[in-house]
Structure 1
Amino acid sequence: MLEKCRPEVREALDNVLSTFGGEDGGIKFYRFYQLVEDLDVQGQEGNEAADELMNVVLRFSRFINVANKAPSSSG
C-alpha cells in the first residue's frame with residue numbers, strides 16, 4: 001500500500017492509522033483526544049498556536065471528506 005508515496009508519508013499515515021485503530025489498546029488515541037480538547041480550549045482563549053493546530057484538525061477532517069466524495073482510482 002502507498003508504494004508511490006515517500007517513506008515519511010507512509011510512516012505518518014501508519015502512525016495515524018495505528019492511533020485511530022487503537023493498535024496499542026487506545027492509549028495514543030486517548031492522549032491525542034485529550035490534547036485536542038485542551039488545545040481547542042486554549043485556542044478559544046486566544047492562544048494562536050493552539051488555534052492553528054486545531055485548524056490542522058479541521059483541515060484533516062475536510063481532507064477525509066474530500067477523499068470519500070472522490071471517485072475511486074482502483075476501479
Structure 2
Amino acid sequence: MNWEEEIIALKVKVAKIETDIENLLTWQATQNGSLQRLDSKVDNIHKMLMGGIAALALSLVSTVITLLVTISSK
C-alpha cells in the first residue's frame with residue numbers, strides 16, 4: 001500500500017470517527033434530558049415521602065398527647 005492509499009484509508013477512518021462522535025454527543029444530550037426529568041421526579045417523590053413522614057410524626061405526637069391528657073385526667 002502506498003502513501004496515497006494510506007492517506008485515503010486514514011481519511012475514511014477519521015470521517016467514521018467524526019460521525020461516531022457526533023452520534024455519541026447527540027445521544028449524550030438526549031440522556032442528559034432524560035436524567036434531568038428523572039431527577040425531577042425523584043425530587044417530587046422525596047418531597048411527598050417527607051410530607052407523609054411529617055404527617056405521621058404529628059399524628060403520633062397528637063395521639064401521645066391525647067393519651068397523656070386522658071390518663072392524667074382520670
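The numbers here are math on the coordinates, done by the rules we state, and not lab data. The shown structure was predicted, so the numbers you read here are calculated from the model rather than taken from an experiment. Cβ atoms are built from the backbone, for glycine too; each structure is taken alone.
Remarks
- Computing Rg and Dmax of the Cα atoms in Å across structures 1, 2 gives 31.6, 106 for structure 2.
- Source structure (of 1, 2) for mean count of other Cβ atoms within 10 Å over residues 34-41, computed value 13.0: 1
- Source structure (of 1, 2) for helix-only ellipticity at 222 nm (-39500 (n - 2.57) for each DSSP H run of 4 or more, over all residues; to 500), computed value -25000: 1
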